[in-house]
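Taken together, the values in this text are just the output of simple stated rules run on the coordinates, not laboratory data. The shown structure was predicted, so the numbers you read here are calculated from the model rather than taken from an experiment. Cβ atoms are built from the backbone, for glycine too; each structure is taken alone.
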Structure P
Amino acid sequence: MRLLNRLRSWLRAMLRRSRVENEMDAELRFHIEAFAEDLVRNGVPREEALRRARSYLTISKDLGRVMSRVKAIYRSGPNA
């Protein structure tokens, strides 16, 4: 019985992690789109605006480090 409880707990954690990562990806996509739309309104062609927005929001080393750390902390569980 104890093993079954641990297995259920592990499975819930895996499903929750996937959901959180999907939510983080969706949030980043939203911000890329919003930033690109602002650039388009200021006269930047759509493709260039998307390229700039992706570059600014995803290639930033600080943002990448923060997101990686958040994912690592989340993966390590609540008792880490």
Structure Q
Amino acid sequence: MGLIAFVIVVITCLVLFVLGLVMPRRSRKVERRINRAVFSGENRSRRLPGRLVPKALRKSLQKSRDLADKSADAGRDIRDKAPF
């Protein structure tokens, strides 16, 4: 389960990076959609039983969202610095 989640996060980061590089405006829309999906997962994690599971799940979702945001920003930054 953890490996699948890791692969999904990596693929999401790569897609957002490429979109940020090729189509910066479109990447913002896709980034918002992904953030919305992750936020809903974070909100659902609060309803899970126990104390440690919701906190750990929320933190891992937050870190994956931050990584996706940084990769999209990196693609847009490279696009801004590109000479074309």
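One of P, Q was used to compute FRET efficiency 1/(1 + (r/R0)^6) of positions 16 and 40 (r between Cβ atoms, R0 = 30 Å, to 0.05), and the result was 0.95. Which label is that?
Numbers: P: 0.25; Q: 0.95.
Value 0.95 for FRET efficiency 1/(1 + (r/R0)^6) of positions 16 and 40 (r between Cβ atoms, R0 = 30 Å, to 0.05) corresponds to Q out of P, Q.
A value of 63, 19, 13 was computed for Cα extents along the principal axes in Å; which of P, Q is the source structure?
Working through the options, I get structure P.
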For mean count of other Cβ atoms within 10 Å over residues 32-39, which of P, Q scores largest? P
Ranked by relative contact order in percent (Cα under 8 Å, 6 or more apart), which of P, Q sits at the highest value? Q
